[in-house]
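Just below sit the structures, each encoded as structure tokens.
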Structure 1
Amino acid sequence: MDKLIALVAKISNRSASKLSEKTTLRELGLSASLGLAILEKRIKELYGKDIPGLRWDLSLADVYQIAHGTQAPLRVEVKPSMQTSEVKSQPRSTSAASDWDIGIDLEEIKNMPSLDKVRSDLFYKETFTDLELTGALLKPNPLASLCGIFCAKEALRKSHDDFSTIPFSQLEIDHHTNGKPFIRVLGLEHLNSRPIKVSITHTDAYASAVVMVGQ
């Protein structure tokens, strides 16, 4: 437990003495998407096993017990897809907006891990593809570029249940010759037939992305 508390204290910039096994992930003040994603990878490095689907209501004791196999692994609940016969049988709206599902994500760039060991850091290795890492490292602000890519992947997962549980490593952000980004789903070719629009932007402090998925 001491190692877990020390790890969490480092990630959340809090004093380990103020954390206990009863501390919940919500109390750590981590960002909703990026913070939990980084925490998952750091816990995997510590215990050598995946603990996907961390939730805000879990305490450090819960995480410790799951990591040591003394508590049932987390179950990721997948909502029924909206692409059901019941929904399809209903009259479609004439509004063009109803033809698209939208996902949005916003992150603080300072929350991204250091790029000192970008090729060996588990967060970067399991969140970004080689193409994404290589491309971002050639940009003037690699950290901001990677944060924007993270936002695009998270926004896609938020946009529709078909994408909600796909690992980040299977979502690849590439660019057309004109510089516009697009998303490629690796290993699930049937999802690449879905019309997907993505927009990524960043300032010196924040990165954000909007993704629209066609029906």
Structure 2
Amino acid sequence: MKNIMLVEDQYASARVIADFLKSKGYALLHAPNLKAADHYLATEKIDLILMDILLRDGNGLDYARLIRQNKHLQPLIFMTVCSRINEIKAGFELGCEDYITKPVDLEEMLLRIKRVLGDMNAAMGHFRKIGTYKFNPISQSLYHDQEVQNLGNLEASVLNELSVVGGAIISKDSLMEKFWMGVSYYSSRNLDSVIVKLRKRLRYDPNVRILSVKRHGYRLVVE
């Protein structure tokens, strides 16, 4: 059984994540602060660290830098409120293996953990069916017949959001807040561009459409 240390000071979020990962066969050590994280690193065998960047008693990036200097080389996945490019870049420069945006999609988190821990068959075998397409949110690949399309980060992220809600409407504002750090003319135009690209990628199945819902947002429809 693999041991995961979860460094998260929001108890409600930590409980949801911990219960989910325990149900999937992982052992979970919850560190609500950096002092507890220090204790677990000194006394327990840790296979992976899942850590929030914004903590009450410190910054996850600074802590990661410190533990790397102290030769703690466990795989590290950061959790961040949104896709802050500077934070993500800094995390990868520190040697982190991946990052997850908050609020956390539990199934996506599980696949990323499996990939990092070496269970590639389980991670790469996860496909989400969208009409006659198959979408792998981890490899960011879209399959149709014998063709494979490799999606960009934002394309894969937006398609993932649309495909997990079963045809429900997702507001433009929520997508902009999550992936562009706020609602603005710039983020709106960028989101529109991503939607245009996704519609083009999904054009081979006429029963799959991304609909614009006026004054609301978008929904992915599979007829």
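Throughout, read-outs are computed from the coordinates displayed, never taken from laboratory work. The model shown is predicted, which means the values in this text are computed figures rather than measured ones. Cβ atoms are built from the backbone, for glycine too; each structure is taken alone.
For the structures shown (1, 2), mean count of other Cβ atoms within 10 Å over residues 15-22 is largest in 2.
Structures 1, 2 were shown, and relative contact order in percent (Cα under 8 Å, 6 or more apart) at 13 was computed from 2. A value of -9500 for helix-only ellipticity at 222 nm (-39500 (n - 2.57) for each DSSP H run of 4 or more, over all residues; to 500), calculated from one of 1, 2, originates in structure 1.
Calculated for structures 1, 2, distance in nm of label points 7 Å out along Cα→Cβ at positions 7 and 127 is largest in 2.
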